[in-house]
Structures are given as structure tokens and as C-alpha cells.
Structure 1
Amino acid sequence: MKIRKRTTAALLGVTVAALSLTMVGTASAAPLDGITHDQNPRVPEGAVWTEEYFPSSDGSDVVLHADVLRPAGLAADAKTPVILAVGPYFSHTGQTGPEGFTQTGPSSRFADFTTGTDLFNRGYTYVMVDLRGFGGSTGCLDWVGPGEQADVKAAIQWSAEQPWSTGKVGMYGKSYDAVTGLVGNDLKQSALKAVVAQEPVWNMYNYLFSNGVPRPNVTGTPNAYNDIATMPTLADDSAEYKANAAYEDSHPECLSDNLANNNNPDLGSTYWKDRDLATKAKGTNTPLFITQGFIENNTKPEDAQEYLDNHQGTERGWMGQWEHVRGNETNSAGQLLQGRAGFFDEVMRFYDKYLKGITPTVKDPAFAIEDSTGVWREQQAWPKWTSTLAATLPSGEYVDNGSSITPTAKSVPVQQQWDMEHATDPVPAAATNARTLAAATNYYFSWSKPATNRVRLTATPKITLTAGATGNVMVRLWDVAPGGSAVMFDENVALISKAGKVSFELKSTDWTFETGHQLGIQIGTVGSSAWLDVPSGKTIQVTKPLLNLTLQNPKNDVPTEGGKSPFLVTYLRQNTRTLTGVGAGTFALGPQTS
């Protein structure tokens, strides 16, 4: 979801009627009956492109722009189900910055989906709606707040009420436009029949902060979306599109407010409560198909379990050990980046069932899950466990000095190392000690006893401790093999705003321990993550930390198709160290019950 490279351009119950059907003003523009691929190569083959405008649903003067792709050859009023994508990335100029187009046309953001599924020949209409402040829509960008939620509601209702719509809408997206799918579910719209959300953010706060501690992207991300909102238009865009896209020129507060609002670290503020999608999912039941990487380096698995627990409808999902990628995506060697084949086939069986009423002839698992060994299993739900463990850990202390607590190559700034998305490949051990994590004053370790059987840590670990002073705290979990070779597989941080009890969740995980391996728990300082984060410099006493874990017995796994995702190899290389002074352990990594 985060834009890693900022662009230099100037760079998730009422009837809504279409206000107009736009004709673009030059030879490449869309006449009322639409533009085909033969007339404009930016239009997908087999589709006809038109543009439309309609109001948002919050009673404001915000006007939303939509690019509509209908199957070619259909009568204007021939009814089809609608696949809807709503987000900030559908500008005619480009997704996250200008892409060098010389002719206007619909975004190719999900051309892999429309082409890979043969969507138009299958009888679906595809609609892309610009959120307020982006593309051809007016208004101020609102980072998945009440304004953007109103936009999602309007887009669903408008798509359902068109004369060419069957009234059944499915949403599709990845990252930000997967977030808008979660919003659609939260809004409980009767026309919304299915949501496919790949690698979303489940609570918008967690993308910029962790329990009061700013992430490294806390200012970069709002600035990047400001840049996207102010991208230039193309010469042959319509006058209405150009006027809407220039909204920020006369409303500079849009950009300043976006930056200021998103730099608020208070999780309890109204601003962030409005954007807590996991809590808002209580009682919702839209059929939901998600993907989530447990070792995601962008949209991390925080509050995913809460969202799924609160959601009461049908759930499907692929979950595993990958980065910020789509279910169908491959690398240059042709390897599937999520490691499992058939994503589009499963997605279309899902849509066909809930939007067309077609019973699938293939039975897909509810959840297909890749664990840390690269092996896939199927489950009826996620998470699923066989036992829980509450481990009381030894007390200790650390100096909250903001030092890097995982030494890395000297060329990498230590102040950017606390978040796993900033992990780097260590230089060879012969050159430096970058692969060794030795004793230090700014953290301390505790250990489990060696596992007597294979055991999996799943769901969402939680730590509770008593801190003797204000400051920052970071907790990391390590899978430690005999001899000390260890992989850091989970982490999170928190601000200690006052001395006393501190409790927070780590990231959701699915990590299998081999027999003889130990769990290492590292408690210590937070490496400076951003300009807003200042280490306290205090020595912080930690009293009787309690680690709550959810365990699963791998012997009960039901295998399903899938191979090791390529990123797992990279992640293991980046996050493996040799730990020294590993103790005998103070608690059993169990019990297990079958």
C-alpha cells in the first residue's frame, strides 16, 4: 500500500443516479456508445469504455468519477453483474505517478485480472471508481475515513442501480483498493455480494503507528498520496475530468490536513476510531476472500484476526509466507510469488457463486495456508488451534537508548532497522559480526525449553508486562535451533506512556518449530523509527512479562496444493542470526493436545 517512490508530479439506502456520461473532447475520446480497443489501445480487448460521474453518499458536493468497462457487443441495457474496484490508483495518467501515456484511457491497474479471467467474455462489467481527491473525482482525500467510506457506499449503490446491472456487485482489489473492499463489507450494503481483498490494511492506524510509536513511513506515506492526488491530467481528458482533478489547486487544505491528521499517534482519537475497520466488521456477513502474507513487508497482518473474528459471513483465504504481492503474480523466473496456482480460477468460482448463483464443480478449501516450512495445508477457518499457552517470563531490564538491536551491514542506517520491512541482507559473517546478536544492555532474552515435538505458533501472540519507567519497548520472537542459529519471525513495539502495565499484540503468525528448537523472546529498546520517535535514555525495569501464545499440532494438518513462496527464502536470509548465551529455558513450548 505504501508508495515507496514519491513522484515528482504536481505525484483502502438512497438511490444514486448518474449525473452525466462524459464525451472526451478529441479523436481519442469516448462517444456516448463507448470506445473499443480498436479505437483506443488502452481499452482492454473485448470491452467498451465509457466514463460517468455521480455524487458521493454523504450529502457533500463531492462528485465521483468512474471508468466503466462493459463487454463488447452487448446491448446498452443488457444486464450483467458488476466487479467494482474503488481506490486512489485509477487516474488516467498513471497509478502512483505519470506513466508516460500520450492518450487518455482507463487504468490498467487490474488488467492482469480482467485478462487473466476473461472477465468480459464471462459476462461481467468492470467499474473503477476514483476515491475523492484522486483521478477525476473532487473532494479532499480522506485516508479511508468517513468521506471515503461514503464514496465506497455510493459506488456500490450506483453500480447496483444502473440499467445494465443485475444489482449484484462484487468488489476486487489489492492493498488500498483491497481496504475499500473491507470498507464495503463493513457498510453492510445489500447489493454487495462478494469481496476479494488481497493484502489489505485491517486497521489504518497500524499502517503508520504501532501502539503510539511511529513507523518509518509515518510522513512519507501521506506525502506520497498527496502527490498522487495532484498528478497532472492528459491533454485529451475531458474538461470535467480536468476540472475535478485540479480540485486541490483551490483547496490546498486537502494536502496539509492529510499530512497533519495522519501524524496523530493517539489510537483512541476519533480520527483513528473511524478508520478501525476490524472493529467495524462486527456482525458483517458479506462473503469474503482474502490473501495475507504473514511476513508481509508492507501491509502487515495486524488486526487480521480481529477482523475475521468479527466478520460472520463466509470466509475464504490464502495466507502464507510472502511479501506484498497479488495471488496470480510471478517473478522473472516464472515462479508464483504466493507459491500456489489457480488464484484467478478460485476467485471466479467465488464470484460466479455469489454474483451469478453458479454452484462450483470444484471444491476449493476455505483457507489454504503456507507455514514457515513452505508447506501448504487446508483449514475450515483461520486461526485454528489445539492449545494455548500463557508463559510467565523472567524479569529483566534494558536501556532505552534507541540503538539498533539487530546489528546489520554498516552501510544501512541503524535508525531505520526496527521494522521488519527495513530488513537487509547481512554481509558475510567473515567480514563483520553482522550475523551475530550478542549480549547487550539495550535488550535482554528469555527462552523456552526445547520443543519435545513439532509445534506451530499461530494466530496473534500477545505480551503483557510491567514497566518501571516511561519510554519505548520492543518485543521480538525468535525460532532458535540447537547451536544458536535463529530466525526472527515476529515483532512489535509500543510506547510506554506511563510506568506500569503495558499490553500489546504482536503480528499474526504461522510459524512451525521443529523438535529441539526453542522460542527466544527479546525485550528491549526500539531503534529510532522516525523523526517523531525519541528514545527516553532511561533504564527500564521489566517485571514478570506474560506471553500469550496460540499453538497448533502439525500432525493434524490436511495437505493442499502449493509450493514454497520465493520470498520465504529471502526473509530467512535477512532475518537469521546466531544468538549467543542461549539458556536452558524456563517454560515448556506446549502443552499440545490433539
Structure 2
Amino acid sequence: MADSGDWGPDIVAAVRKYALQNAVEYAGQGQVGSVLGRLLSEREDLRSMAKQLRGLVKTEVAAANSLANIRGLKHVREELERTAPEVLEREKHRKVEGLKELPGDTSQVVLRFAPNPNGPLTLGHSRGVVINSEYARMHGGKVVLRFDDTDTRVKPALPDAYEWIEDEYEWLAGRPADVIVRASERMPVYLKHAERMITEGFGYVCRCSAENFRRFREAKQDCPCRDRSAVESLSDWKSMNDGQMQDGEAVVRVKTDMTLPNPALRDWPALRIQHAPHPLVGDRYKVWPLLDFQSAIEDYEQGVTHIIRGKDLMDSTRKQILLYEHFGWEYPEPLYWGRVKIHEFGGFSTSQMRTSIESGDYEGWGDLRLPTIKSLRRRGFSAQALRDFWVDLGLSQKDISISMQTIESFNSSLIDSSAERRSFVASPVTLELRGAEGHRVLAPRHPDGAILGTRELELTASISIQASDLGSSRVRLKEFADIEIKGDVATVESFERSDERPIIHWVPTEIAREAELATPAGSELVTRTGVIEDFELVVGKTYQLERVGFATLEGLSEGGVAKLVWLHG
């Protein structure tokens, strides 16, 4: 490892500023490759010394991360303000355009992310994880990961999803959730508050049919059940919980005002009868809370200070505020975001995906065509890219439609400096190679030197090229030589680039391993077959395939076939 004393003060200062900047942007988890890439982008004169610089970069990155984790990000920012304020502009821009300060009291911030565990997390869910965890990081607060799993009939929980979501939350947020709550295990709390609501007269058991109550609501009239005594409602409440009533026979309603302008707020339902067993607690309970009630109670119990939700849930906020007024509680600060539609994925919902998987339309939750976190991780997406995307987008209430290419651009900027190059030749044809005897090829692992070292390609008597490249008789083999193709023979004309002939990628047959590249194409999954350059291939690693794009090596089969999954271009 190089000591900082081995380098001039200008080089040390440049490395240090990028190490501190990286530590700020990635919350004390700066990366050597990212810092080296930024340094070499600014100082092209240092590219020839990239290998020697790596030791210095590693030392400064470790020091910057340590400073961020021990003294805090505020201290790192202050250091940058003093020594290199220009590199803070990117972070300041992100803060202004992305996440603005939370409103209200931020002395003890508590946020929550509350998915239904009826499947793993999706790209849409990642917004909630990122925004809540980033705000918690900004304010030194905490996030409650709450599983809203009290619907046993329409959207029943999937037992495996609890563990999946905990793992995916940690991957996206960069740390585990501070508190984990399973609503189904908190049923006594909700039932206790419901009984209090009935006892104190601001809730009641309603035995009207859904259709009859709809008529009362539309007419702004009280239903007959509303004026019954608390004793009568409590008697029905006991029958509901004892299993003496069937699904749909009764609900518990919150008393509001049947003349309110917004029909959704008029005596809204808080709990209903569900006899369907729950995958975690079985048939222990016959009465289950609806989401607006359960969520409101749990937010109070956990001391949530700020609720971040879609603007389509503004009625939920209004309902819950009315409930909090009954209980005498102070409602958290609500914040809203608009809808984000990803063109390539349209209207996928977790329930729809679950049905399609169970019917065999998809191979599982990690199918490359699905917008699940499992799929994105399988393909090789960086969690930081998703964080950068959502933070950059911020909390705008404007509905927008974007392409996955927007998210992919964030991912490319992060992984490009750490993705080694390899050649993948689809639909290969084999050519005899003449005139290359005694030569060897040293191709860079990375064209910009962000990854040190070379790939040594052992030349043999033949090479594989893409069938579509046979259209030109004179081409240049990338990193090697100008050749002329006649029939099935390729002859070297010059090792130096002699003209503007097209450059193609290729693989010596000696190191050509059979490969399959699985690529999502809308609702289809296309597999391209070919050969890949068999040089130090590591399962789980993402490579940039020459002239193809990024792909992740998913496995090496017993038959020697490299299984790759498409990431993006």
C-alpha cells in the first residue's frame, strides 16, 4: 500500500476530496473503485499510474468512511466546505431537487414503511424504503418496518415474504430496519382499542348490509345501528369475536358525521369479520382490523412522527385524523408523493404477479420480466442506483411516467467503473486465423484503467465472430489486428489500425466457452446463445459485454455453459 508521503500534495488532496465526497454521498460506505474512477476522470495525467494510486485511494477511502461513521456526515461536510467546497455542489443539488427537510418537529423522527407481505418487494416498494430510510438518516431517526398482514381473505400473507422483505429492506436501505412489527401478532392491541372505541361511544357495531349502508351514506342519513347503546354494541362485539357471526354480518364503524362532504369519511368501517385462517396465527381471531384502523393505531403505538404515502391515500389521512381526535392523540405530519409509472412494466401488482406465478406464466418472483427487487438483484442492479434515483426524484406530487432507461442510467454511472469487460459472441461462426503466429493479445480489464490489469487472450488457429459481422470483408478485431475475411479464413493484414474499417469483438476458440444470455423482451424471455471469453469468470459478478451491454454471470453449468442474465445496455 502506498503511503501518502509517496505522492505530491496536489494528488493527495485530489484523492482525499473524492474520498470525502463519496463518503458523504453514500453515508460512510464510499468505494475505492468509485473514487478512483472520479479521480482519473478529472486527472487524465494520472491514468498511467492507476495501479500505483490504488493503495493511496484505499487508505483515503477507509479514513473518510471512518470519519463519517464515527464523527458523523455533518463533520465530513464541514471538512469538505473548508477544503474542497466545489465537490459538495452535487450533494447540495440532490438535496434541493430531491429530499427537502421534513416539516414539523424533527428532534426525534420516527418513520414507517408498511408493506403487505403477500409477495416480495417490487420496484414501486423500493421508493418507500429509500425515502423513509434516507429521511431517517438525514435526521438521525428510525424506521419501523411494519407488515400490514391483517387481510386473511383478499390479500393473504405469503409466509416466505416476511423474511424476503426484511432482507430486501436491508439491501435497499443499506442497514436493517430499526423496529420490525407484524400486525397479525399485535391483534390484542387493535382489539383493545376497538373495544374502547365502542365503550366510549365513538364507535359502534353496524349490522346493516353493505348495500343498505351505502344508501344511508349517500342520503347523508344515520343507519339504525348508530344510535344503539354501547351495551348493545358490546354484546354484538362479543358475538363477533366468539365466532357466532359470519363474514359480512357486521362491521365496527368509527362515528364521524354522516353529513360530511366527503362520503368516504362518513362512519367509515374499522374492523370486519374474517373466518379465513391466517398463515401465522391460524384461526385464533374472527375479527380483523381494516388497514386504515390498524395503521392508525400502530402509528400511534410506535410513536410515528411523519407518514409518507401516495397522494391517492389522502382520504386515509382524513379518516385517521378523525379517529385520532376521538382518542385525543396528535396525528403525525403527513407527506405525499405522486404516482410513478414505469413504461416497461405497466400496471403490475403483487397480487396479479402472484396469480401469474401460481398459474405458471412466470418462473417465480425472480423472473427477469417482473419488476421485483428479486429480479433486479438477480440482474445485477445496484441498491445505490435505486437510492440515487428515488432521492433525485424526491417527493413531488406530480404523476410522472418514465422509462427504465432513466433508472439504468443511474446504475450505469455506479457500476461502469467496477465492471470488467468480456467478449460475448452471439450466433458465432468460426474462422481459421492466419498471420497471427507468435503474437498475443493483452486487452484491458477496463478501458479507462478504473480496474487495473489486462486479460491475456491466448491466440489459436481459429476465432469466433458474430455471424452478422460477416457482412464486411475487412474488419478490425478489437484490441488486436486488421483482418481480411475470405470464406472461412481470416488473414491478418496489420497489427496497427490502418484505416476506418469497422471494429468487431471476437473470441479465440481456445478460450471460447459456450454461453446463454437470458434477456427480457416485454412479456417474452429471449435466450441468445453464443460463446463468451473464458477469462477469470466469477459467478455473481457483473460484466460489460463488448458491444452488447451489462450482464451478470448467474452460473456455470456442469456442461460448461455460462449462464448470463441481461442487466441493461
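Nothing in this text is a laboratory measurement; each read-out follows from the coordinates by a stated rule. Quick caveat, the model's predicted, so the values are computed rather than measured. Cβ atoms are built from the backbone, for glycine too; each structure is taken alone.
Listed values, structure above:
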| item | result |
| --- | --- |
| Read-out helix-only ellipticity at 222 nm (-39500 (n - 2.57) for each DSSP H run of 4 or more, over all residues; to 500), computed value -4500, structure in 1, 2 | 1 |
| Given 1.07 for Cα Rg over 2.2 N^0.38 Å, for residues 144-383 alone, calculated: source structure among 1, 2 | 1 |
| Identity of the structure behind 1.00 (criterion: FRET efficiency 1/(1 + (r/R0)^6) of positions 168 and 288 (r between Cβ atoms, R0 = 30 Å, to 0.05), calculated), options 1, 2 | 1 |
| Highest-scoring label, criterion being mean count of other Cβ atoms within 10 Å over residues 296-303, among 1, 2 | 1 |
| Value 0.85, calculated as FRET efficiency 1/(1 + (r/R0)^6) of positions 256 and 336 (r between Cβ atoms, R0 = 30 Å, to 0.05), assigned to which of 1, 2 | 2 |
| Parent structure of the calculated result 4.3, given that distance in nm of label points 7 Å out along Cα→Cβ at positions 56 and 504 is the read-out and 1, 2 the choices | 2 |
| Source structure (of 1, 2) for Cα Rg over 2.2 N^0.38 Å, computed value 1.23 | 2 |
| Among 1, 2, which structure scores highest (criterion: mean count of other Cβ atoms within 10 Å over residues 208-215) | 1 |
| Identity of the structure behind 0.15 (criterion: FRET efficiency 1/(1 + (r/R0)^6) of positions 88 and 264 (r between Cβ atoms, R0 = 35 Å, to 0.05), calculated), options 1, 2 | 2 |
| Per distance in nm of label points 7 Å out along Cα→Cβ at positions 272 and 472, the highest-valued of structures 1, 2 | 2 |
| Among 1, 2, which structure scores highest (criterion: Cα Rg over 2.2 N^0.38 Å, for residues 112-199 alone) | 2 |
